[in-house]
Structure I
Amino acid sequence: MDALQINQLTEQVIGAGMEIHKTLGPGLLESAYEECLCRELSLAGIGSGRQRPLPIAYKGVRLDCGYRLDLVVEDKLIVELKTVRELLPVHEAQLLTY
């Protein structure tokens, strides 16, 4: 998948998120938005996987430390859902870790 395809996929995911926000508004749990986003992506024929484990590498060993990716779209795009008033530095650090 080239950069143009990744950008198109990203636009589709953002569009789906905007549709959900327009329909439901703010204030729901991340799990509710996650369920709705998976439904929107499915309706668009876009594959996604939910709550995929993300082990960390430590001294050459893969360790399962409980990290979970909210969504992995088409095995190419990681989506981290947040239901917060504003993004904080800790959220940015989390994304960089992923």
Structure II
Amino acid sequence: MSASPTAITREQVRHLADLARIDLEDAELDHLAPQLSVILESVASISAIAADDIEPTSHALPLTNVFRDDVVVPSLSAEAALSGAPQVEEQRFAVPKILGEE
């Protein structure tokens, strides 16, 4: 079985793991090297068929902005908003403390 041009050796995986400061066991290196090779082969095959005349996209379907324009409309005053609150303090909702004072 010959190595493909995109095959990754366990030494390369060890080097990448060292750069990322990941401690891998020998069994993990043996397991990851072929998996990373498959990933690189998949990327290479997609790159090989990607046409230069097709514009790169981030989404398969075109997206439109779903946001509405900000429009100032009448709203509640502070007094009206706080009118149903059980406790009010300095024009704010007053709530019980849940953290100890330090």
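Only the coordinates and a few stated rules stand behind these numbers; no lab work does. The shown structure was predicted, so the numbers you read here are calculated from the model rather than taken from an experiment. Cβ atoms are built from the backbone, for glycine too; each structure is taken alone.
Could you tell me which structure in I, II was used to calculate helix-only ellipticity at 222 nm (-39500 (n - 2.57) for each DSSP H run of 4 or more, over all residues; to 500) as -12000? Clearly, the read-out refers to II.
Assuming 14.5, 47 is Rg and Dmax of the Cα atoms in Å, for residues 22-77 alone as calculated from a single structure, say which of I, II it is. Answer by label: I. Structures I, II were compared on distance in nm of label points 7 Å out along Cα→Cβ at positions 70 and 86, and the highest value belongs to II. Computing Rg/Rh (Cα atoms, Kirkwood Rh) across structures I, II gives 0.99 for structure I. With relative contact order in percent (Cα under 8 Å, 6 or more apart) coming out at 22, pick the structure among I, II it was computed from. Value 22 for relative contact order in percent (Cα under 8 Å, 6 or more apart) corresponds to I out of I, II.
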